[in-house]
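Asks: Given below, in the form of structure tokens, are the structures.
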Structure I
Amino acid sequence: MFLSKRTYVKSWEWTKPEDRYEIAITKGGKPADIRADRIKEVVEQIAYWHNANAIHRWFVEIAQSGNDDGGEYYVKTEWLRDLLSRCMLVLAGSELTEGEITKGYRYVDGKETPIIEAGKVIKDPTTAMTLLPTDDGFGSTEYDEEYLDVIRCTKDALERLLAEEADGGFYYSATW
């Protein structure tokens, strides 16, 4: 799962000097065999997640109109602000307590059986379930410490990105 930023950097002869990008690419400290004048866009990886169930669900619903097909989709800055707000509200409204968590499944006598362990769970997951719910399909669907770690990492990445007031377009993609 990736959030990327694409910035168009191609400088045409009519581009004003103050609007031109200068690109220098080196490999091992020496100029690389890539011509800077042919580069039209730069793609930056803003965030990476692995099996972040609730975050993926949010992107599928908001940016992909419910179409979970592994494609790359444009993400508006206002949507990222909404996601940041949701993350902050979930973190503020979630208290961890001791409990049991499902850490996967195994087959016992031909039947799928959950692997249950002691861990920390959200005492009242109502806020999380309302603002950033999980979904069946992949990764953990538990509202636990791991869920909150994903939400916290997402919040941190979005705060850094939105503080930059970055130009360019944002895109989400996920492959399984």
Structure II
Amino acid sequence: MDATTIMTIDQLMCSDLADERVELIAGVVYRMTPAGGTHGLVCSNVVVTLGQYVRARSLGALFTPDTGFLLKRGPDTLRCPDVAFVSAQRLADYGVGPGMMTAPPDLAVEILSPSNSARYMNDKIRDYFDAGVRLVWVIDPSARTVTRWAPGEPIRTALESDAMDGGDVVPGFSATVASFFEGVPRG
């Protein structure tokens, strides 16, 4: 399939690509390369740290990068955040079914890979905000930082020695940025 073929989410789910990790951006299919070890370790650290907090307070649910979120129809956009938090309220409103999530995440976490360009990340963040995502964390394993994006707020970058909070999206959550990099070698 060439990169200019426009598909709907329904066509994608009936295609031979249905079992692959792909994103659909304005109807165009983009294959996702497998994540490296550092990426996977940072992702699991975020899931454990944030997940324990969310579960203990029944705030909602976390989703891993295998989960597709249908952010827009006509042309369809499907994104797969590295970690996504969906609040209990959104889960009650939208539900969880066997297909793609139709509820936008409240928090989308993206872990930078060497192949991610600034334009790609800016486009992804714009797609999230256009769909109603309330908070985005962009984690940079090389710099060991987390940049916090929220609509109408200044962009903030937290260093490894700083804390990252969930604002009003994940009320009361705070963790050191260093906790997201546990076990990740420097360099």
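Asks: When relative contact order in percent (Cα under 8 Å, 6 or more apart) is compared over structures I, II, which one is greatest?
Replies: I
Asks: Here is a further query. Between I, II, which one scores greatest on mean count of other Cβ atoms within 10 Å over residues 35-42?
Replies: II
Asks: Taking mean count of other Cβ atoms within 10 Å over residues 19-26 as the criterion, which structure among I, II has the greatest value?
Replies: Top value of mean count of other Cβ atoms within 10 Å over residues 19-26 goes to structure II.
Asks: Comparing distance in nm of label points 7 Å out along Cα→Cβ at positions 67 and 107 across structures I, II, which is largest?
Replies: With respect to distance in nm of label points 7 Å out along Cα→Cβ at positions 67 and 107, the highest-scoring structure among I, II is I.
Asks: Taking mean count of other Cβ atoms within 10 Å over residues 75-82 for each of I, II, which is largest?
Replies: Largest value of mean count of other Cβ atoms within 10 Å over residues 75-82: II.
Asks: Kindly point out which one of I, II the value 17.0 was derived from, the read-out being Kirkwood radius over Cα pairs in Å.
Replies: Traced to structure II.
A short reminder: the numbers here are calculations on the coordinates, not readings from a lab. Everything numeric here is computed off the predicted structure, so don't read it as measured data. Cβ atoms are built from the backbone, for glycine too; each structure is taken alone.
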